[in-house]
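Each reported figure results from applying straightforward, stated rules to the coordinates on display, with no laboratory input. All values reported here derive from a predicted model rather than from experimental measurement. Cβ atoms are built from the backbone, for glycine too; each structure is taken alone.
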Structure I
Amino acid sequence: MKRVCLDSLFLLLVCFLLASSPLMSAIPETAPIAEKSPKELKAHGLQRLDPYYWMRLSDDQKTAENPDEQTRRVLDYLNAENAYLKKSMAHTEALQNDLFDEIVGRIKQDEASVPYLENGYWYYTRFEEGKEYPIYCRKKGDLTAKEEILLDANERAQGHDFYSVNGLEVSPDNQLLAFSEDTVGRRIYTLRFKNLMTGALLPDEISGANPGVAWANDNRTLFYTAKNKITLLSEQIKRHALGEPVTQDVVVYHEEDTSFYIGVERSKSGKYLIISNSSTLVDDYHILSTDDPNGKFMSFTPREKNMKYSISHVGDSFYVRTNWKAENFRLMAVNAEATKRENWFEVIPHRSEVLLEAVDEFDRFLVLQEREMGQTKLRIRNLATQEDHYIAFDEPAYEAAIGHTPEMSSPWLRFRYASMTTPNSTFDYHMSTGEKQLKKRQEVLGGHDPENYRTERLWATGRDGTKIPISIVYRKGFEKNGKAPLLLYGYGSYGYTIDPSFSSIRLSLLDRGVAFAIAHVRGGQMLGRRWYLDGKLLKKKNTFYDFIDCAKFLIREEYTASEHLYAQGGSAGGLLMGAVLNEEPTLFNGVIAAVPFVDVVTTMSDPSIPLTTNEYDEWGNPEDQAFFDYMMDYSPYDNIQETAYTNLLVISGLFDSQVQYWEPTKWVAKLRAHKTGAKRLYLDTDMDSGHGGASGRFERFKRTALEYAFLLDLEGIKE
């Protein structure tokens, strides 16, 4: 009884902070957003139409030493929500600690990656016991040689609540290291440089960049991607010469179209610098010899509407993976001296039933990553004989992908493999002989026997007759009697496929009798490009309906029942959770929505918000009435009802650059004002991190333990 009273006091404080805001009282009475047209929205300003718009802070406000009144109100509200969650879940603290200890206890702390050979050195990453961050290392010529530490991220992270290092690139002469650091979680990086011969940091420092650089062959000139610090768009490619002032860096490419992401890299062959431009519907490349850093980048082929492609350099040719007149992509080739599209010729034709996902290039082989009926296949083509063969995989549902093999002369392909029962595995495959070598399999401390678990590939029938794949795993002894708890996960956007992979973390659910399933809904690319196209823009609702229909299939087939069924999704998958909740408020016993994109119309109406303009071709531009009406009809924030929503845990990060923290914050506030009944509603905001949560190897699992405890507590599982 005491806990209930304390919970009520914290909730009362949350509601007081909402109601007492002077910014709230200043908002005039207006018609709901849904009753406004796109033009009226623009004319009136969203802040006058959205009663929770006051919760939006700028980056400067979030980091100000002397916060203004609005900032204090918002931060007080977030802290009050966090306090309410902590007090409400206090009875699960022992369970959370047990879960955290279990999860961390399965991870080998003094672990190292499988070394790979590049330019005369073996590179690998290792962790030391008790430390949160990786140590990047190499050995010259032989694995028995003396270790050289390139960068110890534990040392660099000292003094920072959040730390991320990314984009490590060694110069062609092996003497310099470029690396990128983010100490906020906003994904705005600072580029730094280290002399690997002396260990000293160079004075060159470049802020406001994307991670990663592309080195020219002079070992002094490099190219990097500069970001707009407001929209976080990657807008410019710049050239920097070490030792020269950053203010003198030359813009070699400027992208005017705000729907594109841009970047720069060095080709695997080492012959070209490649500027990539990518939007939802269009790809575009510019190339320059690595021997001519002061030269002019040349267009690979003129930009064409609705044409996606990627390029791989081999010898005197480029291979081109493209959807030009090929929805599921095909493979073309072109001479490196005349790369325009009219010169391309076909190597592997389009196949309506097979998606060509990726290509890796070698001197004597091509490796093609394909997907057929949801299953990944790795195809090896001998460039001399033009003969093909596939690497065999045996399990009914698995994940396989091309790994990192930098040396083009290598006869060995590195690839990754896992399933929902088989731990993450690294293989080397001899492309001539077919020999397969297991280089490493993830060690699960405490023991893991795959025979104790079962995995299946199921097919649900959607309301429009579409067959939707589901991957499921459960512990041996699981009974299909409708009494078992089950967590259903979904994403379904950007053509990103959620494969049936292994998770040692997930064992904490499986070993407590909770089954785990992935709904491979439209909007992903599990069943080819059409599977993606049928789950975006004016077909986006297919994603939500597919997830609901998968859930009802699992109930109908007695894998679970509604009172034992849970759902989880993050980011665009958080949008999925919000839309599903409005469609079916009580279908699930509990839902976890992580960094959820729930305020669709407001965000897509504001081009100053990061990602908005990049994603008009994913969600639609609300200035178009058809898209406005369609988005308004499913936007979770705009469709909250007076109804008894199920139990909900919402996860957020104050410095999130992908889904701004105010989206989940506003969503929870509005739900509090409208939901009926006594089901739980929690908001957990990490005040020091962004989209990916806490940095560090183990710290992030405290939130995982909270999420699992939330579900297990609802299910009544105490041990």
Structure II
Amino acid sequence: MREPVDEHFIASVSALSASSETTSSRGELATEVLVELFDSQLGSRHLDLIARELRAKDRGYYTIGSAGHESNAAVAAALRPTDPALLHYRSGAFFLQRARQVGGSDPVRDVLLGMLAATEEPIAGGRHKVWGRADLAVIPQTSTVASHLPRAVGVAFSLGRAARVGVPSPWPNDAVTVCSFGDASANHSTAIGAINTAIHTAYQGISLPLLFVCEDNGIGISVRTPLDWIASSFGHRDGLEYFTADGVDIESTYASAHAAAEWVRAQRKPAFFHLRTVRLMGHAGSDYEPGYRSPQEISSEYDSDPLIGTARLLITRGHYTREEILDRYEGKRGEVRQIAERLAGAQELDRRAAVMAPLTHTNREATATLPTPSRAPAGSANDAHTLAQAINRALDETLREFPESLVFGEDVARKGGVYGVTRGLRKQFGANRVFDTLLDEQAILGLALGAGLSGLLPIPEIQYLAYLHNAADQLRGEAATLQFFSMRQYRNPMVVRVAAYGYQKGFGGHFHNDNAVAALRDIPGIVIASPARPDDAAAMLRTCVAAARRSGVVCVYLEPIALYHTHDLHEDGDGGWLAGYPADPEHAPIGRGRSYGDGDDFTIVTFGNGVRMSLRAAHRLAERGINARVLDIRWLAPMPHADIMREAEATGRVLVVDETRHGGGVGEGIVTLLVEGGFRGRIGRVSSADSFVPLGAAAGEVLLSEAEIDAAVNRLMANA
């Protein structure tokens, strides 16, 4: 049975008056261009129709369609094929038209392969149905709700910044970034933040050539967008040029889109293109639209079908008769169906290793990476450094050696960071490479996402660990997934520095003493570094930079705030927490821990602030004749499995010292690793409480203490 919108198109074209067939008119679009756009619209429509058929036969997996949005083909035509595009999931006709502009591919086949989750699909390899191809400058996005907008801002920003720092970019210097999304998504905080960031950036005179395209169909799944809400919200924003068009009229859409694109290209500022559309065939195949819309409401939008509008224009111009229009319509149906039949039984991913291949290959490259030797001045390698000083020096070396590297975040430039970690870098390397951002973690990470795509190496700072949770999906849904959903054709390398953990003597409460890392450890494919010692901090940062440059991996680098300026280990004035600056490029390979001592009574496995606490505990125990060894795992992902097992087996007793929370912390993973690895000895575990961190001295009541470590050791030894 045919879809009602299918039947309505056929009936509407058949009913066009004979007089309209003989009326010749000339519009702004050349007829040959109009014919091409119509073909892209037809292809998109019949892909939507076949998707429903495939799903009904249990042969296809994706039915979110573009029906009613096909005027976005004109948006593609108004842009250059080298303009990077991040597309809304209803931008099917845009994708087909962009492929036509570039040539060399079969976009209908590509889309069908995506619907079938086929391994032959050229961008995601069956992992998701996405709009994306590297040769089309279309950056793949999944079914996101505005989460791609911060990245789009980052790409637009990087178009100018790459040129200013003398780094080649995959996009032309005069390119325009285009980003499309729906009217419901426009209300998401991510969209609002991204649009504000674009305006905020351009307001300062910084190049930001970004065209926001809101495909406004007036409804988000079942929830109506208030009438004229988009125009009211974005039509009069200072710093955001506004353009609009009715998607039924393909010529008007092209004219407005072209004007918008050329304005952005010339002015290097953001603009908002409001494309009024309709949503035909519901949200997706599983959506029962009559459950929330009356039949009259649904059918009333059929006459706003952009395919009917383009067909009418072609007939009015005398280029086609209505019979010829219907022939082309049915011809496209046959073409799409024929390709779908040829692809029947296409191979799907059927092995875990195949599904995970992009993650596995990225991780393998990252862990095999050796950083370049230190360029520390001669004679200074043994200078005593604090943790903060070592990180600062490693950042200095990175900026000096790699012209594509950028350091940015809130307060990192003029102030040099809240804790002075980036002090002096802006003066040394200039505002093009070390700069402050607005206070929005989604914007900071979005900038990094776009910069990494554009040939740059971003090193963003998140000022506190708790702040990261404001923008966690930029890491999970955008950064970490890109190589997975593009089979590594696109990469967004970055090293995200985060001032982390607790033990700040009660300062700041939970927002500045956050110890929650479970959300990070749950993200497949990222590297999580957690240095404790100054020499490790420098070496691990250099390793992260090298791995990001080589494999495109996303690294999160957690810096223990409480250890930034620590000098001593056991006694005041002993300088035991200072260290020389390392020159050995193999000092801190990813996924390898660092051992202290060779005691055979028991092993402490720890990280971060726990390293200093455990070393102090081991020192006290040695005075009692109990000999311990301490393993700093250093990398929370991937963990040093072999090192943990080796150090545990050496003593037969393991105490896991975990400063994060008891439920969902790091220690759970270490204990699980030991058990699954076949460790037969005794295991103990201490951690912080499952609590937020309060203000003042009360913080010590919920954070792990050295006294708790001592007590746990005594229990382990007593039960020997």
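Some observations on this one:
- Among I, II, structure where Kirkwood radius over Cα pairs in Å, for residues 185-576 alone as derived comes to 23.4: I
- Which of I, II yields 19.5 [mean count of other Cβ atoms within 10 Å over residues 409-416, calculated]: II
- Origin of the derived value 15.9 (mean count of other Cβ atoms within 10 Å over residues 161-168; candidates I, II): II
- Entry that produces 18.8 once mean count of other Cβ atoms within 10 Å over residues 417-424 is calculated, selected from I, II: II
- Structures I, II were shown, and helix-only ellipticity at 222 nm (-39500 (n - 2.57) for each DSSP H run of 4 or more, over all residues; to 500) at -6500 was computed from I.
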